[in-house]
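Readers should treat all values here as calculations from the given coordinates under stated rules, not as data from a laboratory. As the structure is a computational prediction, the values presented were derived from the model and not from experiment. Cβ atoms are built from the backbone, for glycine too; each structure is taken alone.
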Structure 1
Amino acid sequence: MRYQVTHRTTYTYDDEVTDSLGVAHLIPRDLPWQQVRGASYLVELAPEPTDLSTSTDYHGNLVTYFQVVEPHRELVVTGRGAVDVVAPTAAEEHLARPWEGCRPIVEPTAAGAWQATDFALASPAVPMHPGARDYAAESLRPGRPVGEAVTELMHRIHADFSYDATATTVTSTVPEILQRRAGVCQDFAHFTLAGLRAHGLAARYVSGYLATDPPPGRQRVVGADASHAWVSVWLGEGEWLALDPTNDQWQNDRYVTVAWGRDYGDVPPVKGVIFSEATTSAPTVSVDVAPLPADQPVPATDQGDRR
């Protein structure tokens with residue numbers, strides 16, 4: 001699949017901002033199953049930034065840094081471009097391994113274990129919580145194949161937890177998510193990570209987009225898609241299995257991977273600080289993931305930052 005992605009975040013303030021500094025994870029990764037279409041993927045700001053650059057962070061994600069010093073009451077940060085995606089695959093021999101053998105801390109000499117270890121440890125938003133450990137234990141039975149075990153855990157979370165945008169906030173904790181058994185994709189991902197890591201498995205938080213299908217007979221609503229989050233589990237030897245507990249499925253060619261980290265705090269789409277007397281801020285987000293024919297040329301874009 002080829003997609004044209006537009007992610008626009010607009011901040012409005014009740015007083016002038018004289019200096020805005022920020023970090024954005026808006027450019028998708030180049031991966032074996034995903035290719036960003038050359039220099040077509042841009043990050044743009046209005047007002048015009050005095051500084052705009054992109055580099056690679058600790059986890060290999062592309063991160064854009066910006067500073068805007070022109071006084072403004074509205075800041076618009078846009079990431080847009082084209083990306084080709086195929087469904088990632090996991091070899092059957094990796095999926096069939098007992099899950100106990102896919103723990104990088106227990107098997108530190110296994111190929112790639114040193115790269116996965118960071119994702120087996122607690123992180124600020126994903127502590128080693130006994131409730132999450134006990135919940136995951138029902139799926140992680142002794143000797144069970146890792147692919148079967150983590151897939152069943154995904155099915156159970158999807159069945160037992162309700163999608164409810166009013167149940168949690170961006171700062172909700174794993175104990176709160178377990179107590180309410182409700183939340184959004186970020187919460188489903190954090191709880192899944194907590195359960196897997198409590199048993200020594202390495203799992204990373206993945207941030208990106210999911211192309212949605214309109215209801216039968218309805219046209220696509222531009223801007224109606226949203227950022228999405230899911231989980232990727234280490235199978236050993238550099239192999240990972242990406243699964244989405246919110247939608248109860250493995251990652252397929254409708255997913256665009258932007259960045260991954262230990263939890264949401266590592267890879268928010270946009271974050272930063274401002275210097276202002278403003279007392280209120282009203283951010284709005286619009287995301288559009290539009291399918292394109294594979295043979296269609298990439299839409300032309302103005303020159304922007306893709307360094």
Structure 2
Amino acid sequence: MKIGVDIGGSHIAIGVVNNNGIIVEKIEKRLTKEEKIDIKKSIEDYIISNSLSFMEKYKTQSIGIAMPGTAIEGVIMSSGNVGVKNYNLAEKIKEKIKLPITIRNDAKCAAIAENTYGSLKGYDRSIFLTLGTGIGGAAFADGKLLKAGNRPGYEFGHMVIEKNGIECTCGRKGCFERYASMKAFKNNLRKVLGLDETTRGEELLNMIRNTKPGDKDYETIQSVVEDFIDNLSLGIVNLINIFEPQVIGIGGSFIHFEDVFLERLRERIRKEAGEKALREEFEIKSAVLGNDAGIIGATL
């Protein structure tokens with residue numbers, strides 16, 4: 001058994017994963033505003049207390065942690081979405097837990113899990129995107145993860161799609177994730193509908209599903225959805241032109257909106273990718289492992 005941890009900009013989850021990639025027990029929570037004030041302590045306390053609890057119940061071999069940003073040898077060099085730099089999380093955990101600890105980029109972990117057990121399994125060339133607070137990604141060739149030296153690389157979320165656009169946490173302007181992450185979509189929808197940030201994603205999804213033509217906010221909601229599909233397809237088609245994948249997998253909180261986004265996205269991408277390109281057929285799939293992909297991939 002291995003312990004897998006998935007840390008995001010607004011949540012943290014931890015689970016025990018068996019040798020078949022199945023989570024046998026999991027707990028998770030959303031980070032409150034108060035917990036985000038001292039984010040390092042909140043992360044450490046949650047991982048340590050729950051890992052110790054799991055270790056009492058299961059024979060665990062190691063801890064794998066998935067986290068947005070760049071991690072090198074257990075040190076999180078930079079994570080804009082979590083708000084930490086030069087953070088030696090592995091060392092902090094080892095003060096209390098004597099197990100091997102690895103830390104990797106969360107999108108890469110999710111992609112590895114999907115490639116091993118999920119939506120990318122069986123393909124030679126593939127791309128995986130995680131849409132959440134930001135946009136992470138990974139690419140595979142001959143079924144193997146493409147790597148970029150000692151850094152994660154393949155930071156698709158920081159591909160610029162709008163010159164002189166919205167400033168990103170990375171310091172550049174117009175990054176893909178500022179226009180096509182789920183956070184960007186939800187914030188835009190809240191803004192046009194005059195809602196505050198306490199309006200959860202599930203409520204927004206129900207508004208999209210239940211607002212019909214002729215209803216007061218229908219046109220406004222559809223406009224935000226169309227803008228999101230436009231921006232997301234723009235970035236994905238760029239990646240298709242570069243990598244020529246057989247399949248594009250999409251995970252993160254996007255999967256909760258699959259029924260309102262996926263088919264429209266497929267249509268737009270097939271149109272934008274262009275029949276004249278004479279490329280072979282490609283598929284666009286939602287992640288099979290859902291939000292568990294980060295936990296599972298962290299242990300692989």
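Kirkwood radius over Cα pairs in Å, for residues 83-178 alone computed as 15.2: which structure among 1, 2? Label of the source structure: 2. Assign the value -4500, calculated as helix-only ellipticity at 222 nm (-39500 (n - 2.57) for each DSSP H run of 4 or more, over all residues; to 500), to the correct structure from 1, 2. Source structure for this number: 1. Of structures 1, 2, the largest value of volume of the Cα convex hull per residue in Å³, for residues 171-242 alone belongs to 1. Computing relative contact order in percent (Cα under 8 Å, 6 or more apart) across structures 1, 2 gives 21 for structure 2. Given a value of 74 for volume of the Cα convex hull per residue in Å³, for residues 155-202 alone, calculated from one of 1, 2, which structure does it belong to? Going label by label, the one that fits is 1. If volume of the Cα convex hull per residue in Å³, for residues 11-106 alone is calculated from each of 1, 2, which structure is the one that comes out at 155? Corresponding structure: 1.
When mean count of other Cβ atoms within 10 Å over residues 67-74 is calculated for each of structures 1, 2, structure 2 comes out greatest. Here mean count of other Cβ atoms within 10 Å over residues 19-26 was calculated and came to 13.2; which of the structures 1, 2 was it taken from? Source structure: 2. To which of 1, 2 does the computed value 2.7 (distance in nm of label points 7 Å out along Cα→Cβ at positions 91 and 123) belong? This value belongs to structure 1.
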